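Next up: some structures, all given as structure tokens.
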Structure I
Amino acid sequence: MQKKGIQDEVEDRVFKEEKFPGNSLAGKILNRCVFENCDFSNSDLSDTKFADCSFSMCNFCLLKMNGCKLQDVEFLECKLSGVDFSQCSQFILRMNFLKCKIGGCNFSQIKLRNTIFQNCSIHDSDFFETDLSGSDFTDSSFQNTIFQKTNLTKTLFRNAVGYVINPLENKMSSALFSLPEAINLLSPLGVIVES
């Protein structure tokens with residue numbers, strides 16, 4: 001189902017199984033809206049503002065995010081592919097991810113303090129010079145994901161697997177990791193651990 005002619009400002013609305021092609025949402029303001037099973041593939045969300053919105057089982061693929069504002073936004077069981085979050089407005093950038101599939105996304109050079117990435121599958125994504133202090137990656141799995149010059153202070157990796165993090169290239173004070181996966185933190189140091 002495709003809706004056309006969305007107003008410039010929308011509040012307290014539920015969108016179900018809708019497609020948002022092209023620039024149908026560019027420059028819009030959406031407050032306290034719920035999106036369920038919606039398709040944002042190839043959408044232009046430039047200068048769009050989402051505040052207190054939730055996305056459940058939505059598809060985000062190859063978006064344009066120039067100046068997009070994401071304020072207190074939650075993604076639940078969403079697929080995010082090729083999304084460049086570094087293009088988003090940094091003003092009150094707050095979002096959480098629960099049970100999401102995140103692939104080929106760029107989270108570089110942005111502040112994501114206290115962000116939740118719980119039970120997510122994160123692959124081929126970049127966290128370069130990202131402030132993730134106080135964030136939570138509990139039960140998440142990683143593959144080919146880069147953490148470089150990133151602030152991981154007090155970040156939780158409880159039961160997370162597949163991450164490759166060089167403790168010499170990242171701030172990691174009071175970060176929490178679980179065994180046996182935490183042994184991987186020694187690999188960049190050339191340390192050999194026998195079982």
Structure II
Amino acid sequence: MRAVRIAKGGYTISSIAFCIAGFLLLLHPEISAAMICRGIGILLIVCGGFKICGYLSRDLYRLAFQFDLACGILAVVLGILMLFRSNSVLHFLNLVLGIVVLTDGLLKIQTAFDARRFGLERWWMIGGAAVLASILGILIIIDPFGNSGVTGAVMLLGAALLMEGLLNLYVAVYTIKTEKQHVRNERDW
């Protein structure tokens with residue numbers, strides 16, 4: 001049960017960090033690409049570590065963490081590459097981050113359907129936010145602004161990070177339950 005609380009707390013903290021990073025990019029799109037790359041690299045490493053911890057925990061529904069072993073390892077590897085090889089990664093930053101956002105969005109769509117099967121009433125909120133995150137991931141990949149719209153591309157990235165943070169925060173708060181919480185909820189009914 002302690003591992004679930006640690007994982008939930010870490011998931012929540014990393015989600016808030018993604019929201020803050022997205023908000024900062026929306027407010028200050030002039031931030032250098034190298035700084036963005038390193039900052040997101042650190043966030044991915046931390047988030048990946050919490051995802052791995054979450055996967056190894058004993059979450060009652062196993063909805064929030066069901067894909068997190070592979071996603072956590074991928075996030076840590078990408079984070080390390082972005083942190084230590086930022087000059088190389090900058091050439092395909094949009095593609096990498098777009099794929100990460102799209103993949104997470106698609107996996108969260110599945111989480112929404114699984115939440116529906118568990119009888120969670122607000123499953124559709126997860127699904128709607130996941131669809132929006134997936135669309136933002138696709139937009140980041142296709143880069144509608146091209147090289148001429150760096151500010152627009154950074155703001156799009158900020159919107160995607162903010163959406164990812166909000167989506168993950170909602171999933172953490174709504175779906176991560178311990179057996180003790182489940183027994184308490186059943187008793188209240």
Structure III
Amino acid sequence: METGIRFTGFGGQGVILMGIVLARAAALHDQPAGVDGKVKRKSAIQTQSYGPSARGGHSKCDVKISTEDMHYPFVEIPDYLVIMSRQAYTKYIHDVKPDTKIVLDPDLVHDAPEGHVYRIRATRGAEELGTRVVANVIMLGAMREISNIVSYEALEKAMLEIVPDATFDLNKKALNIGSKLGKEAIHGKGKD
């Protein structure tokens with residue numbers, strides 16, 4: 001089974017980092033046993049694109065995760081669409097199917113379509129930690145909770161392999177906040 005995830009926002013929000021961490025978690029650290037007791041190896045493909053300006057332009061990162069061979073690397077229509085800016089909403093909201101789950105930050109994206117929408121106040125949560133720079137990690141933790149695509153432990157391990165050592169505690173707190181916000185969204189608070 002293949003699952004496609006699309007992270008979107010503007011340059012400087014850490015959208016690419018979100019995809020890299022998720023792909024790494026799936027491919028290297030999340031190898032659960034199947035019903036037959038055998039390890040189900042996961043494969044992951046991560047692609048990215050961004051606008052002409054490094055900061056402020058559009059940014060997109062796609063991740064495809066599967067327990068089977070993948071023959072095509074791109075996500076055409078995502079199963080999960082994470083939106084972290086109004087510009088990204090306008091650009092990517094039409095690339096969905098009826099059952100695509102949309103995870104967005106309502107403080108940055110004021111519109112939302114009907115359907116499976118989860119509102120995660122990632123920017124507000126990051127501000128409460130003292131810096132907006134970890135809003136992406138909060139959103140990633142929430143998306144993991146909503147999708148259950150990888151284990152929390154695998155995601156945390158992959159993240160800590162990538163972020164600077166000096167930010168470990170901050171990023172761990174952000175991931176935990178995201179997980180809590182994701183659980184709240186699943187149980188009705190922040191979900192349409």
Legend entry - Structure from which 19.0 was derived, mean count of other Cβ atoms within 10 Å over residues 6-13, options I, II, III: II
Legend entry - With helix-only ellipticity at 222 nm (-39500 (n - 2.57) for each DSSP H run of 4 or more, over all residues; to 500) derived as -27500, matching label from I, II, III: II
Legend entry - Test item: distance in nm of label points 7 Å out along Cα→Cβ at positions 86 and 110 calculated as 3.3, pick one of I, II, III: II
Inset, instruction - Have a look at I, II, III and say which one yields 10 for relative contact order in percent (Cα under 8 Å, 6 or more apart), as calculated. - result: I
Legend entry - Given 2.4 for distance in nm of label points 7 Å out along Cα→Cβ at positions 30 and 118, calculated: source structure among I, II, III: I
Legend entry - distance in nm of label points 7 Å out along Cα→Cβ at positions 70 and 158 from the coordinates reads 2.4; which among I, II, III: I
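Readers should treat all values here as calculations from the given coordinates under stated rules, not as data from a laboratory. Being a predicted model, the structure only gives us computed values, none of them experimental. Cβ atoms are built from the backbone, for glycine too; each structure is taken alone.
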